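Trainee: Take a look at these structures.
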Structure I
Amino acid sequence: MESEYIALADAAKEGIWLNRLYLDIFPKAETKVILHEDNQAAITIAKNEVINERSKHIDVRYHFIRDHVEKGNIILNYCPTDLMVADAFTKPLERVKLMQHVAAMGLH
């Protein structure tokens, strides 16, 4: 859970930066950062301000994501592992599953 939460916080930082860049280019646009996560524990920790036994050792710098989720700047969506297309970049997959993810990304 900890590594997923840290990766989620890093993705949130990048998403916020890209969103601000987009708003610099298109100032009248209304956008939100939507992150898809397959680890429900990481989503729960990001949405819950209570520090429990599972999260008390995580460095404070990663908890900024909670503020952005609370303010509505970041929307966290659960995505089942089988549908997580980013797995094509992070895991060894069977050819059929790899081709499904490649097609889902619009790459051929």
Structure II
Amino acid sequence: MANQTAQLDRVFQALADPTRRAVLERLGRGPAAVSVLAEPFSMALPSFLQHLKVLEDCGLVRSKKTGRVRTFRVVSRPMTAAEGWLAQQRSLWEQRLDRFDRYVENLKEKRT
């Protein structure tokens, strides 16, 4: 469980950055080489590579080197785990809000 929590923490940390989210959006359309991924960003390549390293370290992307070209692709399992956690939280809060709504309705009925 602790390992899953640490993995989830790394995924959310990676998703917290807009550059990394943009990279994942681009990779959602298919694998791409580093040069293609870096093109829309106005930052030095070593800085951009750090973003890719964060994504790869948390398992959201994988890379493959063919000759001189390193290509990245999305790995869905960590995103699915994050999505599952968010769904659990949504369900919990919806239940709490439903109970609160019933409580307020009961208060209204008692006042009338």
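What follows is calculated from the coordinates using simple rules that are stated; it is not laboratory data. Predicted model only: the values in this text are computed from it and were never measured. Cβ atoms are built from the backbone, for glycine too; each structure is taken alone.
Trainee: Thinking of I, II, which structure, once distance in nm of label points 7 Å out along Cα→Cβ at positions 65 and 89 is computed, gives back 1.6?
Mentor: So the calculation was done on I.
Trainee: May I pose another question? Assign the value 1.25, calculated as Rg/Rh (Cα atoms, Kirkwood Rh), to the correct structure from I, II. Can you show the working numbers first?
Mentor: Working: I: 1.02; II: 1.25.
Answer by label: II.
Trainee: Comparing I, II, where is distance in nm of label points 7 Å out along Cα→Cβ at positions 9 and 33 highest?
Mentor: Comparing I, II by distance in nm of label points 7 Å out along Cα→Cβ at positions 9 and 33, the maximum is at II.
Trainee: Among the shown structures I, II, from which was the value -15000 of helix-only ellipticity at 222 nm (-39500 (n - 2.57) for each DSSP H run of 4 or more, over all residues; to 500) calculated? Before the final figure, lay out each step's value.
Mentor: On the way: I: -15000; II: -23000.
Going label by label, the one that fits is I.
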